[in-house]
Structure P
Amino acid sequence: MAIWNRIKSLNIKQLFLLGRTFIVNPLYFFPTHRATLQTVQICDGLFGKAHHINNVSNAFRHALWNILIAKNVYQKNNSVENSAEWAKKVTDLHEKLAPNSKLEMVMDLHNNEVGRVIFAKKQLQNKAENEIISELKEKMKTAVKISSIEEIEENKSEFVYIEDLN
């Protein structure tokens, strides 16, 4: 399993950060893990392995991951704000632990935020998976190809990506 392999590759400091995150909110571990597995399964089904490249399907994946984490955690806390904050905490930590270039990291953080904003504004906590997917597919139509961090900042509410989908 890719998640377990990623965990095994972490150093002591990274493992400590990850462990500390979930020790504070242990009830969120399984909803977060389930959201992660759902996200990969959905994106594999929709895009094959293309969502692992810095293209628009990757933006979709990051937004979906944040939405599904928040949606699953919402079932535990009934708070849209707290659920979105948890999704931010987990996905920001992922970016901190993942080896990416600065542009890739800022792009991923941006697309994560777009997902959380959509979750909160569209009140997706009780929506079916297919409705969420439809919402994000629509968002893909206005995604912006970027080559600098400044371009990301100019497109606050849009998905951004670096590479074209082949």
Structure Q
Amino acid sequence: MTDIDARLAALGVTLPTPPNPVANYVAAVTACGLTYISGQVSSDAGGGIRGTVGVDLDPAQGRDAARLCGVNLLAQMRVAARGDLSRVRRVVKLGGFVQCGPDFSEIPAILNGCSDLLVEVLGDAGRHSRSAVGVYRLPLGFAVEVDAIVEIDGVAA
């Protein structure tokens, strides 16, 4: 068991098998030494977290939704790293989108649910730059979507 596997276990996180893309795109593309992971929504085996933060979801539920996105990003990273998350050298950047009401402005705090998880699991390699954007609607009504740019050892274009 790697240190990362131990951290996941201590956090009670089980990474899912990522689903196949639902449209005409791929889950991840590697170019110029970086892996670009498509947006991961706040879904899980139980259906995930759908809704609008600041309307029918409170900030804690929004952070939980962002954390689910982080779990799904880690699952995609594991696939890209051929099963070994210790090959992740750096999460370079996250792009985060929160489906939120017109008066809700605490969007960065919601995305911390994802950012905090990545740092808890990957340590310094999980520290990243980030954008946090509030939007009117996300696919299938999910509350949060996050994409990532990641540096992974031994993965070439």
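Any read-out appearing in this document is the output of simple, stated calculations on the displayed coordinates, not a laboratory observation. The model shown is predicted, which means the values in this text are computed figures rather than measured ones. Cβ atoms are built from the backbone, for glycine too; each structure is taken alone.
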Legend entry - Label whose coordinates, when relative contact order in percent (Cα under 8 Å, 6 or more apart) is calculated, return 25 (choices P, Q): P
Inset, instruction - Out of P, Q, choose the structure whose coordinates give helix-only ellipticity at 222 nm (-39500 (n - 2.57) for each DSSP H run of 4 or more, over all residues; to 500) equal to -22500 when calculated. - result: P
Inset, instruction - Work out which structure the value 12.2 belongs to, where mean count of other Cβ atoms within 10 Å over residues 25-32 was derived from one of P, Q. - result: Q
Legend entry - Structures P, Q, by Kirkwood radius over Cα pairs in Å: label with the highest value: P
Inset, instruction - Output the label of whichever structure in P, Q has the greatest value of FRET efficiency 1/(1 + (r/R0)^6) of positions 73 and 145 (r between Cβ atoms, R0 = 25 Å, to 0.05). - result: Q
